[in-house]
Structure I
Amino acid sequence: MLIPGLTSITFRKLSCSEIITLTKNAGLACIEWGGDIHVPHGDLDRAREVKTMMAANGLQTSSYGSYYHCGIDQKDIAFEKILKTALELNAPLIRVWAGKKGSAESLPEEREAVVSDSRRIADLAFQAGVRIAFEFHGGTLNDNAEAAKSLLAETAHSNIGTYWQTPVGIPFEECRASLRTVLPWLQNMHAFHWGGQPVKRMLLSEGSEFWHGYIELAGQIPGKHHVLLEFVQNDDPSAFMNDAQTLKALIA
């Protein structure tokens with residue numbers, strides 16, 4: 001089952017209440033809250049406030065988008081603090097980053113540090129009833145589908161999965177193959193459409209032919225998975241409304 005929603009960092013300049021109103025008016029079901037600005041790591045009062053507003057508006061928290069980089073010494077970002085924040089938000093999943101180097105650049109000891117720390121936080125999250133998923137992004141060990149497959153096989157932890165988003169500048173069939181590769185571990189997706197020359201943000205409707213293929217593929221896996229809008233054209237709320245209608249139609 002695919003559930004349409006929004007990742008809050010799409011609108012960094014808007015308040016939590018404004019984002020909630022936009023999401024509700026767009027007819028979406030959930031929000032992924034960012035841990036860098038809207039619900040900062042460790043701000044439990046803010047997390048409780050947002051949880052209350054979400055419930056009052058009939059919305060769910062899909063996930064907590066943390067800025068925790070596994071295997072990296074981050075004195076100001078303790079995972080235990082992030083986990084407490086996620087629990088206050090009623091977030092069933094925490095998004096994390098697989099280190100700070102791409103899969104081709106990472107040294108063996110750096111890779112081992114990411115794997116070891118990922119297992120550690122996955123154990124902690126499991127005890128609290130929360131899942132872990134890697135951001136699918138350049139500059140990490142989870143920077144392409146084959147790298148993701150290798151990393152997830154190496155961590156070999158039932159409580160760790162991955163996000164997926166469209167690799168920019170890659171032909172549709174290669175993107176679809178990328179998604180197919182990570183399907184066994186897929187948790188959520190970030191949805192957007194970039195195109196043109198030079199590449200720029202476009203309306204999701206302009207890429208609906210491609211996203212129909214991605215949605216069709218992701219819809220085959222069991223369980224609930226969230227498809228979260230991101231990178232709205234010109235950071236414009238009206239463009240977001242357009243994207244929301246496209247996404248709902250695609251999922252339907």
Structure II
Amino acid sequence: MTGNCLISLIKNTIILFGVLLLIDTIFMSFLINFNSGLLALGAFSIAIIVYGILWHKMNITKWIHVTAAFVFIVPILFSAFLVCYGKNDNAKYNEDAVIILGAGIRGEKVTFILAQRLNKAVEYYTKNPNAVFVVSGGQGKQETITEALAMERYLVDKGIPIEKIIKEEKSTSTFENFMFSNDILKQKFPQGFSTVFITNDFHVFRAERVAKKAGISACHMGSTIYWYAIPANCMREMMALIKFWALPPRLT
């Protein structure tokens with residue numbers, strides 16, 4: 001392969017990768033509420049496309065190429081780590097309570113990301129019907145009811161008795177999910193309780209650490225997401241992790 005052919009192949013590969021990510025960003029914007037992850041992924045996609053177009057036209061030093069490769073590759077590797085980490089469920093199926101972390105809804109309908117968390121809860125119920133289920137999530141700007149209410153309706157439709165479900169409808173963040181759910185469960189189980197939380201696999205790593213900050217020692221279960229939802233959600237999750245490490249939440 002000649003030098004020009006190699007340059008052309010690298011350039012086209014970079015541009016194609018950026019275009020595919022941009023298409024994925026646009027597609028996901030029709031499925032989930034707009035968030036920082038979509039914005040970041042869109043900017044990331046455009047940056048890759050621009051870099052690919054200018055790759056062989058500019059007098060760029062090798063250190064700039066190395067830096068660009070680092071910036072592009074690290075999010076991919078970290079996304080893979082988040083997803084793999086979240087697949088290692090450690091639920092014992094004898095817990096007193098299950099905390100299901102909320103995610104965005106559209107109007108009154110749960111998104112497919114939240115539905116996957118709820119399906120995981122239904123799976124847990126078949127193995128431990130004695131547990132109570134705390135559905136945790138308040139009402140966002142693009143939502144006509146609380147996430148908790150939408151989650152309760154979904155679980156009831158799937159066969160979980162409504163008396164087994166407790167709604168936590170005030171939270172607006174993962175930290176508040178755990179903090180408010182913990183307050184509810186302390187009242188229900190004054191002698192103490194064991195719990196497991198359910199979220200998507202990409203979210204388990206951070207959620208586990210947030211739970212500890214909120215005073216909860218819990219097992220975890222991670223639900224899988226469709227491959228096309230990984231880039232936007234992992235991008236958002238990486239930014240949330242940076243914020244968590246830089247400005248860790250505190251109990252008031």
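Nothing in this text is a laboratory measurement; each read-out follows from the coordinates by a stated rule. Please read all numbers here as calculations on a predicted model, not as lab measurements. Cβ atoms are built from the backbone, for glycine too; each structure is taken alone.
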If we compute distance in nm of label points 7 Å out along Cα→Cβ at positions 25 and 241 for structures I, II, which one ends up with the highest value?
II
Structure responsible for 14.6, with mean count of other Cβ atoms within 10 Å over residues 89-96 calculated and labels I, II on offer
II
As an exercise: distance in nm of label points 7 Å out along Cα→Cβ at positions 49 and 185, calculated from one structure in I, II, equals 4.5. Which structure is it?
II
Kirkwood radius over Cα pairs in Å computed as 18.2: which structure among I, II?
I
Here distance in nm of label points 7 Å out along Cα→Cβ at positions 33 and 129 has been calculated and equals 1.7, so which of I, II was it run on?
I
Ranked on relative contact order in percent (Cα under 8 Å, 6 or more apart), which label among I, II comes first with the largest value?
II
As an exercise: helix-only ellipticity at 222 nm (-39500 (n - 2.57) for each DSSP H run of 4 or more, over all residues; to 500), calculated from one structure in I, II, equals -13000. Which structure is it?
I
Comparing I, II on distance in nm of label points 7 Å out along Cα→Cβ at positions 65 and 217, the highest sits with II
